[in-house]
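Read through the structures below before going on.
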Structure 1
Amino acid sequence: MSFTVIYDACVLYPAPLRDLLIRLGMSGIVRARWTDAIIDEVFRNILADRPDLDETRLARSRSLMNAAIRDVIVQGYEPLIPALALPDPDDRHVLAAAIRCGAQGIVTRNLRDFPSPLLEPWGIEVLHPDEFVVAQIHLAPGVVLQKLNEQASSLKNPPMRLEDLLVVLENNGLVRSAAEVRRLLSAY
């Protein structure tokens, strides 16, 4: 059984990180989950920051994301929200979804918003995306390298080599992950 995680909106917002995290979820080495509310937040923020983007294309992206991973949408978590306490009450829905789907982790950049003592009773840990990707590299290095190569190959505007993608991912906070991939590649 795969390690189940909830991806928070902040890790699905940047396109390069979102693409990698979805590809990891598609690979089966991890069971990625999110909610409609999380995806609403992602696309609301993208549109707020980039009003020039076509809403129809964003709706298509959302649909493709939800179709990419089997049973990705968590439902039925809403009744849990009022009983939960977090520093930011607006994050309770993420914890509620994690509890509802039996997730072992929440992948987020907002570590302070999910203090370990408040997650421990539920058997859930908070993971920075860099820590999460490094763990996946250690678990299944060949799969992660394959997904990174696929991601790099899929980029056409501009085209990217794997090394270019690693720089982009570093700029998106995956510093240790990029270093670990380079270490693996130098061993070949």
Structure 2
Amino acid sequence: MLKVGITGGIGSGKSAASKRMAELGAYVFDADKEAKQILKKNERIQDDLRDEFGTDVMDPDNTINPKKLARVAFTNEENQSVLNAIIHPYVFDAIDNRYDQVKKKDAATLFVVDAALIYESGLDQHLDYVIVVSVQYGARMNRALQRGTLTREDIQRRMDLQLPEESKVQMADFVIDNNGDQEHLSKQVDEIYQEIT
């Protein structure tokens, strides 16, 4: 069973591409969602984050507040690197464990990792293929704003901390142009799926 990464900047539509992969029979591992679960449950990670960032990321009951953590982590490259160095090894382990489970059950045609930082984290070295979802800047910003969870400044800060889209596109095995509608996206996902399965 092949291990495939789907990545793209904030608002690119990588989750929509992953959802289509799941409809075609792939197992999708949502790395961002898993990282949040790991953070919530793993006391060692929480201790490490408290040691690094102090009370800036904590609630009065001494637990990590995900919103405060995001605010601090996305302030600059150094803070983001510290956060990633703490969490990524656990996420990598979770990917390997889930892959083994899915493979043993023979439950899917592909194992897809949906993650924003595939190249930045070095995860691409552990994947058979990487698919980059590419979209124009204005559309990315509008889609990210429509979620209603981040301000324009927050979104821009996150974009600035990610590898430029042009670099991701150059390194990708496959590129999905998501400047059209959902049907346009699904058609490209279908073609890639057929090519690699």
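General remarks:
- Which of 1, 2 yields 2.0 [distance in nm of label points 7 Å out along Cα→Cβ at positions 44 and 132, calculated]: 1
- Given 42, 20, 16 for Cα extents along the principal axes in Å, for residues 68-123 alone, calculated: source structure among 1, 2: 2
- Of structures 1, 2, the largest value of Cα Rg over 2.2 N^0.38 Å, for residues 20-107 alone belongs to 2.
- When distance in nm of label points 7 Å out along Cα→Cβ at positions 60 and 164 is computed for each of 1, 2, the one that comes out at 2.2 is 1.
- Structure (1, 2) behind the derived value 3.2 of distance in nm of label points 7 Å out along Cα→Cβ at positions 4 and 52: 2
- Source structure (of 1, 2) for relative contact order in percent (Cα under 8 Å, 6 or more apart), computed value 38: 2
- Winner on distance in nm of label points 7 Å out along Cα→Cβ at positions 28 and 140 once structures 1, 2 are ranked, highest first: 2
Read-outs: derived from the displayed coordinates by stated rules, not from any lab. Computed from a prediction, not measured in an experiment: that's the story for all the values here. Cβ atoms are built from the backbone, for glycine too; each structure is taken alone.
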